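The structures come next, written out as structure tokens.
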Structure I
Amino acid sequence: MDRTPIDSAGAGKGSFKSYAIGFTLSIVLTVIAFLLVMQGGGLPRLAISFGIFGAAILQMLVHLHYFLHLDTSSTARWNMLALLITLLIMILFVGLTLWIMSDLNYRMM
């Protein structure tokens, strides 16, 4: 497996090959989502939504791996931990906001 060098701060330095692979995968996933919207008339709406959602999740993972160089190596572990804590805080904010708004809607009815 091609390992990119990592400096002492945990920041990765990608090669041209890794950037080209990431760019190509990003373009392919964008085209898949675009085609699902433009040509997906024969598919059920739920299948199109799941296809777009799946392409979006894969694209986020491609960006994290190929452009931000987040992986499970020991030197990049702090960056991964910071990302996970950020995701946890975002999930809590969104989830608790939806819960509060739902409760307020119930109490107002």
Structure II
Amino acid sequence: MKLSKLLQNIDIDISEEELNDRNSFEELRDYLEESGYFDKEVVYYSNAIKYLKENDPSLTESLEIASELGYSLDDLNSEVLASLLRSRKTRLDFEGLKDEIEEFYENK
């Protein structure tokens, strides 16, 4: 499976050209971070509530993320919490592909 397809499975849509312009897992991670690929926005209350219900029904994880990032209670709503959680999940899923990504760059 192509690396771009593997990344699409974790909600990162990147071209083969962008992948080939990088030379390591760390370089790709930095590029994705700087380019906003990990920033996932969940819009509309109903979508946010559904996402939170399926991924963090107690809101423990999403509130912890918000606290780590310095959000105040006035700044929070379901869309913000769901977006923070989805972004964190995308980053973690990417980190979980480290071996496959490193193999891709070793065989490039």
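FYI, it's all coordinate maths here, none of it is from the lab. Computed from a predicted structure; not experimentally measured. Cβ atoms are built from the backbone, for glycine too; each structure is taken alone.
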(message) Using distance in nm of label points 7 Å out along Cα→Cβ at positions 24 and 88 for the comparison, can you identify which of I, II gives the largest number?
(response) I
(message) If you rank structures I, II by FRET efficiency 1/(1 + (r/R0)^6) of positions 16 and 72 (r between Cβ atoms, R0 = 30 Å, to 0.05), which sits at the top with the largest value?
(response) I
(request) State the single structure among I, II that was used to calculate semi-axes √(5λ) of the Cα gyration tensor in Å, giving 33, 26, 7. (result) I
(message) Taking relative contact order in percent (Cα under 8 Å, 6 or more apart) as the criterion, which structure among I, II has the greatest value?
(response) II
(message) To test your reading of the models, identify which of I, II gives -24000 for helix-only ellipticity at 222 nm (-39500 (n - 2.57) for each DSSP H run of 4 or more, over all residues; to 500) when calculated.
(response) I
